[in-house]
Structure 1
Amino acid sequence: MTDKIAVPIIDKFTKVERKPVTVTDKQFAERCLRGRIILIDDDPEIISALVSLLDMEGYACETYLSATQFLQEQPLKALSFPGPWCILSDVKMPGIDGLELQRQLIDMGSPPLLLMSGVSGAYEAVTGLRGGALDFLIKPFDVDILLLAIERALAVSKDHQCSRQKKIDINALFATLTEREVDIVKRVARGQINREIAAELNIALRTVKLHRQHAFEKLGVTKVVDLVRLVD
């Protein structure tokens, strides 16, 4: 495809993740599972064109006409439904431009960022990419290039979400351990053998083995190497 696209304001998301309760909710939740795109551009025509394209691709969209509007509203919101998400923002905007937005997003733990511009030069592109933007897109867009960049950004978001959930699950497992079990697990992960641990803690070897067995069962591991991976 060689189409060029020059992009209505979509509903906002709430702070607490929720379950679909209406047909519209269900449809929107399904789109969020594919990917939610946050669009920021001061040109309503660009916003409209992007929304139309991404809607046809099955994505959920949320739009802002300025970075200022996004920053004012975004801290009060979170994703309504689970799924990967990314930000596609223009660079040249009144007030807070795309590069300043990028700097502020770093402190907010932002999702992957794609920058776009029709008049920026090499300085903006290099600054944006060095600042962590996944891509710098030039208007008018080649549709295939734009969609590929979005797919990559959503893949990064999905990986980040999986990593965070994994850490949450691991922390939940460790929370089931007693204080003594935690102490012994840490020592085992550092490479200490049961006899050394017993001597340092001044407890019976049998007691160390018992605590170790219980801890391994709670954590769902059978080998020290698996325990080390969890601790890491």
Structure 2
Amino acid sequence: MDLGISGKRAAVAAASRGLGLATARALAAEGVRVAICGRERATIEAAAGTTMVPLVADVSTAAGATGFVHDARDALGGVDILIANAGGPAPGTFADIDDLDAFARAFELNALSTIAMCREAVPAMQAQSWGRVVAITSIAVRQPIPHLILSNTARAGVTGFLKTLAREVASSGVTVNSLQPGLHDTERIRALGDGGDLAAGIPAGRLGTAEDFGAFAAYLCSEQAGFVTGAAIPVDGGAYAGLQ
């Protein structure tokens, strides 16, 4: 299927590896001009190869996130597609975390960074009457994950922002959606695993691949997905059992 986005310009945050990189590659395969960012120059340049623009940025802060979109716009001549992404905060429980600043840092990492990227990218999308925002959050928004109270809290907050933004900008041709990955075979999931069979609770019978995720993210950026907005979509092999 031709997604109808060849020649569009995409900024993909935190894309040196994992779901971000897979999404960037899926967009590039559709003819999208892509800028990606990471904290380490050598790592992001290796990930970009010859097909994407590498930018050094730390999107764990609002200032860094804003700077990334600004630099991507300069490099590409504009940003039509924003993939908002960031790493996850450290694991912990309510009893473990006795420092309120830890919650503030998690909120900046997983909520304020996305809000900052949207503030920098969305007005220009509205002005041109076309844009796509896809935020990578977590299935924890629907079903909190044990020992990840910081992530559970911050990602739920940004989901409320994204839903509100989607309704406010829909009439201008800009869609805003979030994807909620479950267990994909990435470095973070392997680091959080306890050595057990991570796929045991997944009806699909396997962990997702980063490529599974990237292909679906690219579809949400397509012309065909232009009537999908305000959605928060699990990509988890059927693991989430709720009706909503």
Structure 3
Amino acid sequence: MEKKLIQTLLKKHRDFFSPVIETRNKPIEVLDFTEQNKALDEFDISDTSAFESYILQQLDDYKRIGVGGYGEDRIIYRRSSLFDSEKEPRCIHLGIDIWVPADTPVYAPLDAKVHSFAYNETFGDYGATIILQHELESAVFYTLNGHLSRKSLEGKKEGMKIEKGDSFASVGNHTENGQWPPHLHFQVITDMLGRRGDYFGVAPPSEKERYFELCPNPNLILNIPELEQ
């Protein structure tokens, strides 16, 4: 019941949230990382430099902002063994990615406290990660901010208060964000399942409905018109 309540509250308050990344001053490009995008076959997705060149081309050297990914069945996770398992690979994306230059500021969508943070340094992982804890009408939920800069972790303490609209982090470059082209992975979480500083951002297909319940659509907070269904 709590998980469904949080989704309802996010819908109810969706006009209340501050921007997580400033997207109003540039055109938005929705990026496709499914197997239907044959352009992904033209380079080695495990090569970070080649992947970053592709992103720069798609966004015209960041004259546009790239967005997308919630619920997307992605092939780009084949670049890292992190997403492998004996049962089935993880490929269903649980967050929304915002592809912007490194050092772009990241803001708190509403009042928060730092739940936990970590540097997840495995190839393909989040790199610097901060999880914020929020409250709406006494209901608690969390937002995960992944692929941040290392400096974003400096001075952070669990329980530290962050006000709505505060810049608390910045997007990291590939040397510090798990070897990805610069972007923010933003994910809403209704139950941390006891985890700290990390959480699955990609689900196996057989468990996607369970994870969609645990991680509702982040666009309820981001309010990016191009991602409305």
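A value of -4000 was computed for helix-only ellipticity at 222 nm (-39500 (n - 2.57) for each DSSP H run of 4 or more, over all residues; to 500); which of 1, 2, 3 is the source structure? Mind dumping the intermediate values first?
Working: 1: -16500; 2: -12500; 3: -4000.
Considering all the candidates, the number was obtained from 3.
Match the computed value 3.5 of distance in nm of label points 7 Å out along Cα→Cβ at positions 99 and 131 to one of the structures 1, 2, 3, and report its label. List each step's numbers first, then the result.
Working: 1: 0.7; 2: 3.5; 3: 2.8.
Of the options listed, only 2 reproduces it.
All of the numbers you see were taken from the coordinates with simple rules; none came from a lab. What you see is a predicted model; the values in this text were computed from it and never measured. Cβ atoms are built from the backbone, for glycine too; each structure is taken alone.
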